[in-house]
Each structure stands twice: as C-alpha cells, then as structure tokens.
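Presented below are the structures under discussion, each in the form of structure tokens.
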Structure I
Amino acid sequence: MEIKKLKKSELKDYRLKLLKKYPYCEICGIKLTEKNAVIDHIHKEHKSMYPETTTLIRGLICSDCNIILGKIENQFLRSSREYKEKNKLPDILNNMSKYIKKYSKLENIETPLIHPREWKPLKIKKSSFNKFKKQIKDIYNIDIQYPKSGKLTKRIKELSEKINFEFEFY
C-alpha cells in the first residue's frame, strides 16, 4: 500500500471531503459540522503504541472527542505501567468501558457507599431550626442557638430525637 503525504494547503479541502463521507463523529455519534470536525491523526510521539500507523490520519471526529482521545493516549504513555506495548491501549479502553458500564448500575455496587470527597454534611434550614427552637423553648424552656456551621450537632440531634422533630436540610 502506498502512503501519501497530505500538504497543509490540502488539509481544509480533505476535511470537507471527509465530512461529506462521514457526517457523524465515530466516537460519540454527534453530527459533525465544519466548525466542530477535526482530522484526527496519530502523533509521532505515540509510535510505541502504533508502530505501523504512526503519523497517519485516522479519520474525522469531533473536537471534544479529539481532545479526550489525545489526553488518554498521552496519559497512557506517561504511566509507569508495564503494559505500554503496541495495541494494549484498545484492550485497556475496552476494559474501562465495561467497568464504567458495570458500575453505572446500582445493582452492581456490592456495598453502596458515598466517597468522603463527594458529600458534605447537610445544613439545617433556618426556618426549620426556628420551629425546632420554639418547640424546645416551649417544652424544656431551653434557648438553643442555630449552630455556626449550620450542621446538626450532637446536642441538637439528641433534643430533636427526644421530641421526634425532623429537620429540613439544604
């Protein structure tokens, strides 16, 4: 097979030619336009991953997918893992896809726990606290203050359980 070199001056016309033939991004399926379509190619820095096709044009994809793909390939090469031999990236991406699909369903999560970085304690709505405060004053003659943090303190929780009060949070 003869490999030809595309000149920089021919790039725009070639992109338009591809756009007629491939009107949708092969990765995400979005409709391609002159504005969002980019010619994707294999960078020479990725020769270890793609020894046969380095520097060749792969196809036409959307600019967002092109950015994501570039980041994935670059990070793959930066990794310290031993799986950098040719054609391993597609296997890893395929496994990642299966992994993401599997764990996007609650039924596949063995122990549903929220990661500590992904949640913040809820704050008590002031209107709800004021109702609670009034009830505590009426029942126990205690003047309790809204916590500076807005969070449910141990003392407030104990009192709310005693009078069976449920707070509204935001």
Structure II
Amino acid sequence: MATAIKRVEPAENEFLAGLEAKTKQPSPFFRVMANRPEVLKNFPPLYGAIVGPGSVDRRLKEAVYLAVSFANRCAFCTAAHLAGGKKCGLTDDEIGAVREESDAGFGESERAALSYARELARTANATASRDELRAHFSDEQIVEITLVAAMANFTNRFNNGLDIQP
C-alpha cells in the first residue's frame, strides 16, 4: 500500500494558515503543496492571474477548467470547479454537457474553446482544434484559454499524481 504524502498542518506554515483562514476551510491541495513552501507562496498569485478577471469571461474559464478536469478524471478539481462553475452561471445541463463532451447548449465559440481544452489535455498539442479558436477569439483570449487549460492540467496531475481527493 502506498504511503500518503504528508499534509502540512497550518501551525507548521504561516502562509498556509493564512490561506486557510481566508477560505475558512482546510485545503488538502494546499496542505500537500506546503511541502514546498516557496511553491505554495507563489501558486495563489499565478492561479489568480490565470483564472481571475481577464479578456475571457469567468463562465467560459470555468467550463474550460471543468472540460479538462473531466477529461483527466480529477475528482478534486472537478468538485472544486463544479461549485465555481455554478457560481459563474453554468447550469446543471451545461455542466452535464461538458462532462459528456456533447457541449449541448453552448455557442460555437464556447464549443471551440471546450474542444481545444480537451484536445490539449489529451495530446498536449491541440493542432486539430487550435485554428478554430482564431475564428472566435483574439490572440490574447487564445493565450488566456490555453493558460486556463494548462493550469487545469497542472492541478489535475498534481492532485491525481498524489491522490488528493475532495
């Protein structure tokens, strides 16, 4: 049986304690990442810069994050982003469509972004769907969508690789 990775306690890391005080709940993700304190300190600003306000609306960002997390079967990220997606206006039907990869109910531009995100998750290349984005999005938006998909892949692999569950 594999030994679980240590979860750092807030009493052992002041930055972790501050993060959990802000979110008002323990975070297994942050507690495991706290094994590398410098990474933990730098992760929230990077994450916020990618998934926070930008040229792509938050609703689409959450749909992209979910598309990647479903493709990678990441239970932790899926649970976290289901709540975030609903908060940003994704309906249960839309979330189901993202899960089933039918993308029913989404517009052409959103379907292009979701297809691209899934292909990027599966191939790390996405040549088949990248050009379709150009018909709908600016360079800045394409980079932002790619960053969201890349961040989802990063957190999915961190959580799945270390068996971090919701």
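From which structure (I, II) was distance in nm of label points 7 Å out along Cα→Cβ at positions 120 and 144 calculated, if the value obtained is 2.4?
Working: I: 2.4; II: 1.3.
Only structure I yields this read-out.
Given that helix-only ellipticity at 222 nm (-39500 (n - 2.57) for each DSSP H run of 4 or more, over all residues; to 500), derived from a single structure, equals -21500, which label among I, II identifies that structure?
Numbers: I: -12500; II: -21500.
So the calculation was done on II.
Can you tell which of I, II yields 1.00 when FRET efficiency 1/(1 + (r/R0)^6) of positions 64 and 136 (r between Cβ atoms, R0 = 35 Å, to 0.05) is derived from it? List each step's numbers first, then the result.
Details: I: 0.05; II: 1.00.
Of the options listed, only II reproduces it.
One of I, II was used to compute distance in nm of label points 7 Å out along Cα→Cβ at positions 80 and 152, and the answer was 4.3. Which one was it? Could you put the intermediate results ahead of the total?
Values: I: 4.3; II: 1.4.
It traces back to I.
Given structures I, II, which gives the highest value for relative contact order in percent (Cα under 8 Å, 6 or more apart)? Could you put the intermediate results ahead of the total?
Values: I: 14; II: 27.
Ranking I, II on relative contact order in percent (Cα under 8 Å, 6 or more apart), first place is II.
Out of I, II, which one gives 4.8 for distance in nm of label points 7 Å out along Cα→Cβ at positions 56 and 112 as computed from the coordinates? Walk me through the numbers before you get to the answer.
Numbers: I: 4.8; II: 1.3.
Answer for the origin of the read-out: I.
Taking Rg and Dmax of the Cα atoms in Å, for residues 16-71 alone from the coordinates of each of I, II, which one would give 13.1, 34? Walk me through the numbers before you get to the answer.
Details: I: 11.6, 32; II: 13.1, 34.
Matching structure: II.
State the single structure among I, II that was used to calculate mean projected area of the Cα convex hull in nm², giving 10.3. Write out the running numbers ahead of the final one.
Numbers: I: 17.7; II: 10.3.
The correct label is II.
Readers should treat all values here as calculations from the given coordinates under stated rules, not as data from a laboratory. Quantities reported herein were computed from a predicted structural model and do not represent experimental measurements. Cβ atoms are built from the backbone, for glycine too; each structure is taken alone.
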